[in-house]
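Down below are the structures I want you to see.
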Structure I
Amino acid sequence: MGCTTCSQRGNIIIPSQPIRNNIKYPSKAKLQIKQKDSTGRQIGISSVSFDFTKPFLFSSETLNLPYISHISRCVLPGIDPRGERDKKCQDYCLYISNQKSILLSLFDGHGKEGEKIVSICGKVVEGFFKENIENYSETPEKFLEDLCNSCDANVKKPGNGIDSTNSGSTAVLVLIHNNKIYSASLGDSRAILATEILPNEIPVPKALNHEDTKHLYTTVSGLYPIQLTKDQKPEDPDEYARILKNGGFIKRITDNGKQIGPYRVFDSSGKYPGLAMSRSIGDSSGSTLGVISTPICTSLPITNKEKFIVLASDGVWDVIDNEDVVAFVEGYKNKCLSICEIPLQVESNNTIIAHLLAEEARMRWLKVVTEDDVIIDDISVVIMQFNDTS
């Protein structure tokens with residue numbers, strides 16, 4: 001990607017490029033993956049070729065709701081570039097509405113039962129919204145909290161055929177209701193808002209994992225990325241204190257004396273459950289260690305200056321930062337189609353905006369694969385666009 005302008009972030013100059021009229025993504029990849037020994041020293045290179053997976057979920061529609069004009073969703077199943085492991089898709093996302101409100105939800109499963117767990121969560125969301133939204137009309141944050149705990153209870157319900165001991169899911173939910181944006185999250189899936197006006201009070205601090213490699217596009221002037229949900233990592237001071245109080249331990253995995261990967265939650269043995277998040281649905285082995293299913297909730301008033309909301313799993317946030325997601329969606333949403341079938345060759349002018357962002361994330365994963373020889377994660381995206389009041 002060529003450097004056309006440079007923007008300064010901290011002490012590092014980052015090459016940024018403007019949005020192009022059209023952008024295309026291949027259907028296949030051929031990579032040279034670095035082989036490394038236990039010390040991280042490169043000892044060789046292996047060549048792999050593979051086809052990209054087609055969307056597992058793909059939908060888009062124009063809505064006739066207060067404030068809302070359009071919504072799209074896409075889930076791209078992950079890939080083992082070497083083809084050695086059967087990679088099941090464990091992400092799921094959906095949206096449901098009535099004449100007054102709309103609820104967006106996204107789940108990112110993990111463990112052997114992750115696929116089943118996100119499926120149950122999807123069913124719980126639909127039923128809970130239809131049966132209870134009117135009962136929580138004046139307490140929407142309580143609605144989101146009870147919904148997350150209901151998902152957790154259904155996943156852990158005896159006799160449901162699911163062993164949630166070491167399996168679970170993140171959750172991120174956004175509810176548009178009573179002229180406000182309500183958000184709730186468990187784990188490290190995230191929701192952000194693009195708006196033309198900075199709110200008086202920011203809902204949560206911006207996530208700290210904004211490496212410079214995640215920022216490629218020129219920032220959009222006059223459009224602010226507001227993080228709506230807080231990533232719940234074990235090393236966060238509040239989360240850390242709760243887990244230690246419940247007898248849990250937090251550490252990184254050590255390989256040949258070198259710490260690798262994120263901080264994780266373990267029991268006193270230091271072997272289980274190894275969770276890289278401090279709140280989740282399921283994960284029964286972590287429940288006694290302070291890993292809870294009660295979400296962190298936030299709210300913002302609607303000002304009619306909102307442009308769009310993006311919900312995504314860590315398959316996006318691991319490789320793209322908030323600013324780049326906003327720049328990408330703002331630059332391409334009007335170039336994408338409102339409704340279409342899944343295209344054979346993905347371009348900005350033949351698919352929906354949620355699919356395009358998911359493909360952008362997948363392309364950035366290729367650099368991670370070549371350096372670290374990892375599996376490409378499942379990638380989930382929901383994008384809701386507000387009515388244009390300009």
Structure II
Amino acid sequence: MEGLKAEGMESQNQPPQSEDQEKGTSFLKTCFNGINALSGVGILSLPYALSQGGWLSLILLLLVAILCWYTGLLLQRCMYANPAIKSYPDIGEVAFGYKGRAMISIFMYLELYLVAVEFLILEGDNLDKLFPHTAIKIAGLKVAGKKGFVLLTALVILPTTWLKSMGVLAYFSAGGVLASVIVVACVFWVGAVDGVGFHEGDMLLNLGGLPTATSLFAFCYCGHAVFPTLCNSMKDRSQFSKVLLICFISSTINYGSMGILGYLMYGQDLKSQVTLNLPIRKISTKIAIYTTLINPLTKYAVIITPIATAIEAKFSFGKRGSTISILIRTAIVISTVCVACTVPFFGYVMAFIGAFLSVSGSMILPCLCYLKINKTARSFGLELIIIVGILVTGSFIGVLGTYISLKQIVNHL
């Protein structure tokens with residue numbers, strides 16, 4: 001606490017360098033890690049988001065990308081202000097003390113937990129499409145359909161969650177960027193070669209669907225939790241602003257391509273995941289779905305590890321051996337299975353995550369922390385106007401999007 005509170009103010013334009021950074025991550029590897037952090041299951045819902053908001057909602061996709069890129073830069077400036085900052089919760093602690101750390105940690109861990117739930121829902125939906133009317137027997141119990149596949153997926157994933165080494169887990173998480181590109185390529189192939197065509201998608205604007213669309217867009221840019229870690233790991237931290245620009249441009253091109261292709265192919269008939277619309281007998285569809293299925297399998301353990309580590313650290317379980325660690329991770333997996341089976345609505349849950357958690361963690365909290373840490377930013381000027389604009393926009397998206405997504409979830413229970 002004292003280390004974080006100590007005043008170590010440095011120039012915002014020239015971050016302090018340490019001996020550890022001489023051995024840090026290269027520019028190219030950091031770019032790859034950043035793109036991988038932004039490229040996730042959200043890409044599957046981009047066509048659905050477009051079908052909700054219409055063609056003009058693409059402007060909102062670009063706006064959300066720009067706002068989240070800018071707040072990523074604000075987090076970088078917060079790190080430059082105090083060399084003791086190593087993570088996003090550290091920024092919250094420097095800005096608002098213990099309450100700030102607790103608030104950011106809660107948003108981070110809840111978001112990670114619900115993303116893990118989304119992984120299980122995605123697996124259940126897509127496996128049910130590949131193998132419809134399938135029943136699975138587990139411990140003598142017969143479970144049919146999506147719930148059966150959710151349970152099966154959890155059993156497959158469970159052993160990977162017992163690994164505590166992030167170095168080992170890195171092997172499981174590799175390939176996320178490639179997987180996203182493959183899925184987009186397969187969707188294009190279905191439309192261009194397999195006969196679906198690009199003749200749908202004629203709605204210009206749907207005001208009623210804009211909150212849902214914007215919430216889904218916000219979910220796609222929720223990588224802020226790892227940005228401070230990526231920045232701190234670089235050999236040259238001053239290059240991180242360029243990393244952010246490359247990551248956001250690359251991700252936006254990928255997201256935009258998927259949204260446009262899917263909406264042109266299926267229009268208003270789009271389901272929450274574009275893979276559920278694809279013709280099942282085509283080889284391109286199978287490649288897209290299998291690639292989609294592999295991605296969550298490789299990332300689930302990475303997603304829940306910070307949650308498990310935080311629980312172990314809080315109650316000092318880490319010193320008692322691996323048995324309790326395994327039990328904690330197993331309990332987390334079981335709880336996500338229960339939530340996934342109770343609320344199996346991929347699109348609505350993703351919209352809730354985007355509106356409530358992603359908007360808070362990626363737009364509102366970075367601005368508040370930056371204003372608190374940097375006193376000069378509170379002086380009236382262009383920077384303050386931009387930050388206040390982001391706070392107002394984020395609050396509006398968050399309140400309206402959270403209300404609508406929760407209403408949709410409750411109505412479908």
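Taken together, the values in this text are just the output of simple stated rules run on the coordinates, not laboratory data. In this text, all values refer to a predicted model and were calculated from it rather than measured experimentally. Cβ atoms are built from the backbone, for glycine too; each structure is taken alone.
With helix-only ellipticity at 222 nm (-39500 (n - 2.57) for each DSSP H run of 4 or more, over all residues; to 500) derived from the coordinates and found to be -6500, which of I, II does the value describe?
I
Each of structures I, II was scored by volume of the Cα convex hull per residue in Å³; the highest score is held by I. Here distance in nm of label points 7 Å out along Cα→Cβ at positions 49 and 377 is compared for structures I, II. The highest value is that of I.
Computing P(r) over Cα pairs in 10 Å bins from 0, in percent, for residues 145-224 alone across structures I, II gives 12, 20, 38, 22, 8 for structure II.
Structures I, II were shown, and relative contact order in percent (Cα under 8 Å, 6 or more apart) at 32 was computed from II. One of I, II was used to compute percent of Cα pairs over 30 Å apart, for residues 113-288 alone, and the result was 32. Which label is that? Of the options listed, only II reproduces it.
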